[in-house]
1. With helix-only ellipticity at 222 nm (-39500 (n - 2.57) for each DSSP H run of 4 or more, over all residues; to 500) coming out at -8500, pick the structure among I, II it was computed from.
2. For FRET efficiency 1/(1 + (r/R0)^6) of positions 139 and 179 (r between Cβ atoms, R0 = 35 Å, to 0.05), the calculated result is 1.00, so let me know which of I, II that is.
3. Between structures I, II, where is FRET efficiency 1/(1 + (r/R0)^6) of positions 115 and 187 (r between Cβ atoms, R0 = 35 Å, to 0.05) highest?
4. Once distance in nm of label points 7 Å out along Cα→Cβ at positions 75 and 107 is calculated for every structure in I, II, which label goes with the largest value?
5. Suppose you compute percent of Cα pairs over 21 Å apart for every structure in I, II: which one lands on 65?
6. For distance in nm of label points 7 Å out along Cα→Cβ at positions 27 and 171, the calculated result is 2.9, so let me know which of I, II that is.
7. Where does the value 29 come from, among I, II, when relative contact order in percent (Cα under 8 Å, 6 or more apart) is the thing being computed?
Structure I
């Protein structure tokens, strides 16, 4: 077995996250789509993950359109509802990797203000050796700097570390830095990838 560590994304790898779930009983589907488009939600979420304070983000949207600001404030208040529990099969797989002596580290794009909700939603997060949180560090994947933070802090050797993320862009960035990198789709596929790299987990 050439690998001795796994560097795991959290959102939709260990913890199911769907932002619209937090607003389903206060917005119609059309309203949620309009909010996402007018607020440029993907870009806004990346800024929040990078350390933008929520109060400032709400103020920025309110200045453009009070409804946008109010909707973001509702999302903040209801954020735990966007976390829909552990990703199926991953709690068990993390346990197997732990029993094999693998080091397990998280590397997540996540708001510092909302980070406290991750472990209650998926307790497996608390079993990792540590987690590098973008909102705390002030830099998000795929920026190479956050990978270097994880590498230095947890003494990871990229060529002996499997990076797992559901974003192909982040996977490509990790591969460019020398990590063994795979795009996450589900736990069975990750088991197959681990087996292909010589990690003796149970077959799916």
Structure II
């Protein structure tokens, strides 16, 4: 065994990057949408979405961790996500996997249509366009749980500028009351009261 062999990292190129089914859909999406949208394959959900107030919502992290959407169509000028596209295997009518439901809700809450395409090696372009139209119609009917971004934001410390964390009064007259304290506490005493 040479020194080069012992220093080689234990990673190898995944082949193929896209399955034959994914390649077929990727080619068709580029053909149909390539002028208007950039087609990005296998985009991590962490790259599209973030968890608001992460220190308060830690239990939501695993729902995004190591998961992706099969294709993300982004506006060519702004790179803003416009559509999610997910290949779905055939399942009984009315039956949906929990992960498919979560992905549907995630995209709906963000106001982004999610197109479910049956997993095949070939796709009819007119049928695919119909699926996109149905996804747009569905998202426009959905009343999403949108809140203003300011309400979702965690404040930065007014003293040092670091992110703050939600804390609870443990002593004194305000026991149980919540407030934001600097994540660098006790070195930094920055506090933001919650009204």
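1. Details: I: -12500; II: -8500.
The read-out comes from structure II.
2. Details: I: 1.00; II: 0.40.
For FRET efficiency 1/(1 + (r/R0)^6) of positions 139 and 179 (r between Cβ atoms, R0 = 35 Å, to 0.05), the value 1.00 is produced by structure I.
3. Numbers: I: 0.90; II: 0.10.
Comparing I, II, the top value of FRET efficiency 1/(1 + (r/R0)^6) of positions 115 and 187 (r between Cβ atoms, R0 = 35 Å, to 0.05) belongs to I.
4. Details: I: 2.6; II: 1.8.
Biggest value here belongs to I.
5. Details: I: 53; II: 65.
Working through the options, I get structure II.
6. Numbers: I: 2.9; II: 7.1.
Computing distance in nm of label points 7 Å out along Cα→Cβ at positions 27 and 171 on every structure in I, II gives 2.9 only for I.
7. Working: I: 29; II: 15.
Answer for the origin of the read-out: I.
Read-outs: derived from the displayed coordinates by stated rules, not from any lab. If you're wondering where the values come from, they're calculated on a predicted model, not measured in any experiment. Cβ atoms are built from the backbone, for glycine too; each structure is taken alone.
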